[in-house]
Structure 1
């Protein structure tokens, strides 16, 4: 069995684009006629440029290779360009192709992917959700409203979720880590208070920041919300200085979580060695694929750290996360995004059931991709999957945070 053909589909979820402006799906076919699906979670360059990168990686390293040989495929992609270091763009391309290989091998063996990763560890995977506006909420006002966030949290608990994530503290700004404004700290405290009062002990609070603060600012903010006992303080500083995570971890009595912008075991091991994180959040479409993150999970075991696979992408990356999650002993939970678009793209193959995801049983990734549906929603914008804003933190007025709902024109 050899890898023969590659097709790349750029599909765009409808506004408000939960999961990003576009998703990069790869369809890989073998000479025996088996098709595997993967998803590349990469936003360093635009989708047109990324298409060329994926094609190049496939033609150089994957085409003609046996899809079982994921270790060899990783070493060739990681090392053959005389690089041997983490690269978000190249590993984003590799990750989606690697996921497709596991889908192929699972289908060839008529076994779910988790069965090829050491077997089943977790029959049910605890899911968590970001707090998105409810249908009756004003989508712009929502992001600065503790009351609306509490209403969504209450509804998510009613649906069975036992953990909810939110990130009210300041803007996405490309200007690097900054000191939070006092009104952003105050708003963060208000969010934590309102949500904790709404859900009581029925759900964990997951506080995110998207790497927005410098070390001192992260400590200041983290200490302000400690009283509400969040389960984690997510990515409190930019992920380009892994040693600094340990300074935050020592100063704040909330577990530190990070990893959505990291790739390969090299970066995850470094933050663990520095004592900078208790919870790792790899995105399998970027972090090196299923096998590489299985290694990350094993390294994390040694440090008593847990995994909570990240998702701000489409449902194919999600299914890869779920198979990995089903196979590891140090799983905490897995992020999920429930929208009709996500569900239709995989024809409802896998769904959240009362706050948990049952380990899939069908072969491969256990999904049926609606290829026609994916092709019927092409991306026609110019922005990246997600983008930082140019404006700095506003210390006089309220910062406007759009909660990962990018406008089409931006």
Structure 2
């Protein structure tokens, strides 16, 4: 079997290692033909021949309008390609990673393992594990047409990745695709607005955290986790209850939220700063603003906004005591929005300049907040690099 892999990222590298030397790997970054360390061929895209490939698997982020996607005759996703054990898929706009980590934490004693978009490709997962818990991106779902989970947890779907999908409707359609393939006996916990979709799965709808807790019989008064992470915890508890008839609140209360998500720390002068670099879309940033709405907020905004309309974000700022420090490729766009709502804005362009400017203005009653409402790749290698730089810049202040 000859596998053609499009793009040479984490997912396809894992497949290439597992099926070496039978992989032909195509990437626009390749300037000449060569081989990888496992004996697979690394080929320029002009060398692609759809007739010699048995299976074509793209990296999840590989654009759907790429010429290789259009030429491929046997296009499939890693989800369709691998035979899975029973699985829980977790998707939505914000909270996928945290919900995945929480459910793995709850079910580790049952042998559950996590993977997917959380950083562990399916090619590396133990197919003999009793349960796979998979963080599932809209990119992966776009290319997945047959596979389906036993349980699907869908967080709220908000505008994101519009430049990749072409429209919010296509992004939303990708998030809902698993419902079409789920079998009888499977369960999907989804926003209530989608419960009329035709599916063989049992559909459990929710409006918000309180509604979900009431539906699942979970006492939120005993949960120590605050929003926006409360919904993540409730979804994880719901899946555990569906699978094993137990929502272990004592266990979830010992879970530690990952770094880079509303991560609070103080500088040498005792002032509050928050690293929310994982706030890569407007809904994540709106949640951060809700948490600190009683303070003076000095916020770093900007980066690659993925083509999303920012109007709703700035409407949420109208009644806040807030100043904006704009960075990244959409800096000018942010400046224009701030002018429209009459909020103070500083054209900083870079993160180091933004931290210096906030340092001049921040007092002990305020908060210096990095919640960019944008991806990081216009200026950084990842959101993690952006967050680490932010923390180091603040800690270096005198």
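Throughout, read-outs are computed from the coordinates displayed, never taken from laboratory work. Predicted, not measured: the structure shown is a model, and the values here were computed from it. Cβ atoms are built from the backbone, for glycine too; each structure is taken alone.
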With mean projected area of the Cα convex hull in nm² derived as 20.8, matching label from 1, 2: 2
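Tell me which structure, out of 1, 2, gives 1.16 once Cα Rg over 2.2 N^0.38 Å, for residues 174-389 alone is calculated. Could you put the intermediate results ahead of the total?
Numbers: 1: 1.07; 2: 1.16.
Source structure for this number: 2.
For the read-out FRET efficiency 1/(1 + (r/R0)^6) of positions 118 and 350 (r between Cβ atoms, R0 = 25 Å, to 0.05), a value of 0.25 was computed from one structure; give its label from 1, 2.
Details: 1: 0.80; 2: 0.25.
Of the options listed, only 2 reproduces it.
Computing relative contact order in percent (Cα under 8 Å, 6 or more apart) for each of 1, 2, which one ends up highest? Write out the running numbers ahead of the final one.
On the way: 1: 24; 2: 12.
Going through 1, 2 one by one, relative contact order in percent (Cα under 8 Å, 6 or more apart) peaks for structure 1.
Identify the structure, out of 1, 2, from whose coordinates distance in nm of label points 7 Å out along Cα→Cβ at positions 30 and 94 was calculated to give 2.2.
Among 1, 2, the structure yielding 2.2 for distance in nm of label points 7 Å out along Cα→Cβ at positions 30 and 94 is 1.
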FRET efficiency 1/(1 + (r/R0)^6) of positions 238 and 326 (r between Cβ atoms, R0 = 30 Å, to 0.05) - highest-scoring structure of 1, 2: 1
